[in-house]
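Got some structures for you, see below.
Just so you know, all these numbers are worked out from the coordinates, no wet-lab data involved. Since the structure is predicted, the reported quantities are computational estimates derived from the model, not experimental observations. Cβ atoms are built from the backbone, for glycine too; each structure is taken alone.
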Structure I
Amino acid sequence: MVPPDQDGGLMRIDLLTDPIAGLDEALAVVDAFDHVLVGGLLRPQRSAGLTDLADAVAGSPLAVRVAEAAGKTAAGAAGEEHFVSLAAARIAVFGSVHDALAHRLAEATGRPPGEEPAPDAASAESPNLLAAARSWLSDLARAGWQGIDHDLVSASAPVISALLAEPGLRRLAVLLDGFAAELAASCPGSALERVPVRRWGDLWSRGMLLTVPGVAATPAIGTVTGRLLPLGVDLLEHATAAQAQVHAVFEPEDGGAPRLVRASVTAPKPDTIIGAGIWQLLRPRLSLLAAVSEGRSMDLVDMPVTAEGDLLWQDEHARISEPADAFATARVALATATTPAAVPLNRHPARIAVPVFLEGYGIEGDEDALAFTFAGNHLAVDTDRVPVAGPLTPKAVANSSACLGLLRWDDGGFRLQPFAVETTVRKKTTAVHAGAWAGGTTDKAGLKAEKAATDAAAVLRERAGRLLRK
């Protein structure tokens with residue numbers, strides 16, 4: 001159990017390593033169906049995967065529809081409505097996995113769960129565009145991942161262009177745009193040595209559900225007023241985009257229970273901007289990053305927030321306030337903060353990222369294969385997720401005495417992604433944060449990385465200007 005009792009809060013690491021009944025069986029059902037998608041649903045070679053999926057939801061409201069869809073698909077006579085039913089069943093099974101993992105995390109952290117979010121009214125949708133997207137996704141499923149070619153993938157282009165022009169369909173459009181790009185880079189499917197089976201199964205099934213009118217309804221949006229106490233930053237980097245997600249504890253002004261919230265910012269980037277230079281792209285879009293670097297809280301007034309705990313950040317509703325040490329916040333407020341629940345379509349194990357505070361652990365392994373130990377229990381530490389755009393390093397994690405991070409579920413088990421540690425530097429306990437350079441820095445290494453990124457950006461602007469003049 002860690003840390004020692006803080007206002008009644010204890011965390012049980014043993015629950016994170018104990019098996020969860022039915023979890024492996026549910027994942028096996030998804031894997032079997034995903035391998036059917038590899039060969040295609042037009043003439044499925046592994047129809048047992050269809051039967052297993054139907055059996056998995058036999059006791060649910062989906063039972064009749066999915067059983068019919070599995071039978072029709074196995075016979076090669078399925079239509080688009082049957083593919084939608086299969087996609088719904090796959091998402092439902094993954095939803096049950098998510099809920100089982102979330103329940104286990106709630107037990108382990110002792111943290112009270114939030115209320116089930118009610119969906120907001122769906123925006124106006126175009127039935128014709130949704131039908132066009134569903135038709136393309138159905139063609140993909142019939143061909144299978146081994147049957148994709150450039151003609152099949154490029155058929156999505158006019159559909160995606162039309163979807164992008166409709167604000168209410170942007171969510172589906174962005175998913176299909178990224179999906180099509182991945183498929184195009186993998187053509188022809190017959191030559192693929194390795195297929196990202198689960199990922200493409202996730203994208204296909206989610207896309208199919210988003211073509212059903214009303215499914216894309218967003219969680220209800222309200223507003224909050226109170227104090228925001230940042231815990232840490234999760235930085236995600238892609239060749240053409242970057243995202244920073246700040247995890248924090250929010251304390252309502254009216255004295256209500258504290259709650260976990262997130263604030264995200266995403267920006268496009270050239271592939272030459274890497275490391276600490278990424279912060280230069282993100283800072284102008286999120287003032288919260290400055291508060292993270294300076295170790296300060298923020299006062300929010302009527303800040304929009306979804307029922308899932310995502311702050312829809314608007315700088316005019318926030319101002320930097322008093323100093324707020326992230327580790328002090330974790331020790332005092334984290335254990336009692338409610339965890340927001342996810343809407344059904346977002347219930348997927350990959351979306352689990354729960355802030356936790358750990359101390360009093362032992363350390364086993366090295367920087368490449370690290371684990372924290374607690375009375376015989378081991379928790380794997382994912383040092384690969386530590387961003388290079390900050391002073392936190394795997395070495396600092398391996399020499400830490402306390403850690404703030406995100407509990408994720410990956411590769412069949414829970415893993416810890418650190419975003420801040422307390423370690424000893426020159427006989428003094430020092431906090432090292434992954435997001436310490438987010439709002440700017442005076443650190444020598446940070447300044448050197450910033451200058452390199454500034455020079456790269458200047459060269460890119462000059463080249464872009466030259467091309468425009470031509």
Structure II
Amino acid sequence: MIDWDKLANDYKESYLEDLKALIAIDSERNDEDATKEYPLGEGPAKALAKYMEFGKRDGFKVKNLDNLVGYIEYGEGDKTFAILAHADVMPAGEGWDTDPFEMTIKDNKVYGRGASDDKGPGLAAYYGLKMMKDQGIKPKCKIRFIVGTDEESNWTGMKHYFDLEPEPDFGFSPDAEFPVINGEKGNTTFETKFGNQQDMDADYVLNDFHAGLRENMVPRDAYADVRTPFKDQMAEQFSVFMQDRNLDGGSEITEEGIKLHLIGKSAHGMEPRNGVNGGTFLANFLRGYDFSGGAKEFIKFVSEFLHGDSRANHIGAQYTDKIMGDLTMNVGILTFNDQKGGFVNTNFRYPKGITVATIGKHLSEAAKVMNGKVENVDDMAPHYVDPDDPIVNKLINVYRQRTGVNEAEPEVVGGGTYGRMMKRGVAFGALFPWTEDTMHQANEYQPVDDLILAMAIYGQSISELATL
């Protein structure tokens with residue numbers, strides 16, 4: 001009988017060395033850097049190539065599909081068992097205590113962009129497959145470890161795989177949390193736009209406002225450039241505003257007015273309550289000033305209908321399902337300038353029982369009050385696998401066995417993973433319930449011991465599922 005915990009620990013040093021190489025690659029999708037060879041930018045392709053390099057080194061069959069997606073294969077059979085990971089990362093953003101692209105181990109924790117989402121867990125799952133092969137365990141099906149390159153944006157890579165290859169029969173994505181995620185909320189995004197008109201002779205003119213990096217990330221930093229003769233008073237009031245709300249930031253007096261910087265806390269957009277939205281807080285501050293036209297409408301929409309309301313109560317779209325939980329709303333990107341006008345990106349994670357059309361109707365009615373125009377730009381329906389499905393039972397049992405947490409049960413989350421691309425697909429780790437979630441945040445980390453334990457869980461799970 002294999003001692004998976006001991007075996008995983010034997011691979012610890014080589015795993016950390018490989019993880020160091022992955023984290024060193026800034027693999028954020030970058031369309032401005034896109035070429036025919038690198039359709040999503042060079043970074044994601046380099047991280048994918050590194051995974052393929054690992055697979056070739058370890059004696060697997062590997063295939064890179066157009067620098068968008070690739071797979072590492074082991075075994076043969078009519079059925080395909082897939083493990084779906086991703087090599088891309090969120091923008092690093094500000095606020096790091098270490099270099100986000102240089103793996104740092106402090107207090108037995110791995111720090112770096114991707115340590116928790118998804119390079120650390122993805123590589124742990126790959127090592128689970130590697131351990132199985134090294135132990136001479138022969139699968140009764142084909143196993144494919146599939147690596148996408150833009151899970152944090154449009155899933156172009158994994159969609160490319162499913163366009164070219166048959167859908168796997170079953171599998172999991174190591175891109176969430178333990179014990180087992182058998183349900184994922186729907187994921188839909190709206191864009192709301194406002195005009196750029198302002199009274200340029202008014203006491204307050206909004207030259208620029210920007211906050212947010214991605215729709216599925218709570219904005220940390222927010223900036224505003226205001227033209228006003230009352231800059232000294234505004235600076236004092238901004239300082240009081242931040243102090244009263246325990247926020248950080250600062251202001252800079254300029255020749256024409258004032259520049260404001262407010263610092264919140266980034267977090268994964270699936271649960272905005274875990275963060276502090278710098279963008280909506282800054283709009284809430286500006287609400288108290290007499291802006292005009294599109295700037296006024298943009299500020300009032302954000303501050304009155306979106307600020308501090310992750311459950312969308314203010315727009316009337318609140319909804320809760322007894323199995324899948326609350327609808328949540330993240331205000332991910334907010335911009336305004338005197339040329340292009342205002343733009344607000346809202347990302348909703350919604351349970352079964354409410355439709356995208358209903359959400360859009362409520363958002364549009366709220367935006368209409370401020371002359372905003374709403375457009376739905378993306379949607380993925382809710383995904384649910386019966387908890388009695390053998391894949392769910394097998395994974396939850398291995399988790400219980402390896403952790404001793406016998407009361408663990410399958411869960412539903414707001415996050416979206418590649419697991420939902422398969423009818424019998426789930427998400428499985430690697431964040432443990434006892435560990436802080438730092439995905440999409442500055443100072444992202446994962447404890448070394450957690451990653452090695454995850455490796456043991458993955459090794460046993462892959463071996464048992466592939467030999468059923």
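Taking FRET efficiency 1/(1 + (r/R0)^6) of positions 269 and 333 (r between Cβ atoms, R0 = 41 Å, to 0.05) as the criterion, the largest value within structures I, II is that of II. Work out the source of 3.0 here, i.e. which of I, II gives that when distance in nm of label points 7 Å out along Cα→Cβ at positions 181 and 405 is computed. Label of the source structure: I. Taking volume of the Cα convex hull per residue in Å³, for residues 133-348 alone as the measure, the highest value among I, II is held by II. Where does the value 15 come from, among I, II, when relative contact order in percent (Cα under 8 Å, 6 or more apart) is the thing being computed? It must be structure I, since only it matches. Source structure of the calculated read-out (helix-only ellipticity at 222 nm (-39500 (n - 2.57) for each DSSP H run of 4 or more, over all residues; to 500), -9500) within I, II: II. Rg and Dmax of the Cα atoms in Å, for residues 101-172 alone was computed and gave 19.0, 52; which structure, I, II, did it come from? Computed on structure I.
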